[in-house]
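Structures are listed in the sections that come next.
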Structure 1
């Protein structure tokens, strides 16, 4: 038997605008849980109403509850509703935790804080990197409201959540992997074109094609887009810098290396930025050729070092929680 437990926003106000149990899952404001069974009762989806009133009658006291106290209350409620099944089932947990204790709560649940060791624990809600999981929950709730359990394949849902990052540390690595891939995708065409120019001796017709591809500063635009992926700015988007801060690695030497290779407000090392600028200029063929003389390619060296630094940063991320080790 398998059980997926969804704990909605834990400090929402019962029936308020932030109450996911009501707004997302269609539950009644005075309800404590919703439950659906699948495969003739062999699998269960259980949605726990996570409003602050479940933890104390007073909002301020509820907000001040420790992780241990929250887990104890969650455990009592879940055992009351699902106790006859928990001991003989695989159980996965998705939880929208209160702000400020997200990592600690996830770790506690992972270690058995609810009275059982779950197969997976996934944080949902507003922090970056869980958009796919949030969307999946939205899709599930929509199907249940319109079609009921017959509209869903529980096995597919279980497999989806099992493959999702189950710890904060795994989530950080997944997010950094995505950003690293996007940065590489920006620069890979430039790398290939420069290698082609070098191998053909900067043949004029090849140069004309490259100039046409990068006219109007398109190579520099790729550089600026990469900086937006690395550094936080006005846009609300995931960045390498955001992940570094969440991991508390602002002073880590590998992060310093990434910043030296791709500075936020300074030029790139070893003429790399000038090469990017010159690629779109018809009269700069000899200049770029001179910078890449003797089959040397400064851009190749820089791109390789940046990619390696991002790899090293990913490996240096904490193995547990979100604090640097």
Structure 2
């Protein structure tokens, strides 16, 4: 009886394929394309289009794409894909939004400029409030993950981790709306303020410690005469708020110190003295880029003058820079 000999050639061939297959060594897993740039275009759907909201959506998406390693290029009009192709941009993002009351729905559609079949879309719903940046963050992460699933041979290089900014400078100007007995001789003035703070970041918010100065100008009118007046405050400032690294933030602050009070009861007469002051307020911030943003706040100032304390509300708009 003859022994059956199992053919060895198919086995040898199979193991040869395994041995020399690049997949075994991971060569095929190495990315041969790196996404670096993305063009973003925004528009509001139906009756939801609003220039301010357009800007917020655009800046929020740009910031989130930048955080994952893409350089955003903003486009306000025209054929986005044609523009992206002409400028050799890797990805194009077409985003739309619709609002209803305090709700917003955003849709983010991303596609490869050279390979249009590689595309993904994500739709998200949320409230129009200070947590809106989390909605954009989730949308960007999801749409990019879907793109990567369709194109496993591409990659996005994460940005180098930078040391978070520790110093912030805020410059703002506002009307000083007088309150209390000071209304007897003036009702409105102007106050320009300059804040400088060192930021201490914690897991439950940002603390800021620094100094503030400014100039408060008002004209007082009494029964007999009028005077032009200056208040030059200089004091310490402390504030606490949610992380300013996010697109939206809220904060509260407290300041106090001394102020040089200069008043001119007559053209040829100038009097001055040192008084103390306190102020406190709260506001909200909007961060556009890594080192630039704006904030709005309402503060209440009390300049402690002997006869008539100078008190009032100050609704301010600030330009903020981080270093």
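FYI, it's all coordinate maths here, none of it is from the lab. This structure is a prediction, so every number in the text was calculated from the model and none was measured. Cβ atoms are built from the backbone, for glycine too; each structure is taken alone.
One of 1, 2 was used to compute Rg and Dmax of the Cα atoms in Å, for residues 239-286 alone, and the result was 15.2, 47. Which label is that? Checking each candidate, the match is 1.
For which of 1, 2 does helix-only ellipticity at 222 nm (-39500 (n - 2.57) for each DSSP H run of 4 or more, over all residues; to 500), calculated from the coordinates, equal -16000? Could you put the intermediate results ahead of the total?
Numbers: 1: -16000; 2: -6000.
It was calculated from structure 1.
Computing distance in nm of label points 7 Å out along Cα→Cβ at positions 79 and 199 gives 6.7 for which of 1, 2? Of the options listed, only 1 reproduces it.
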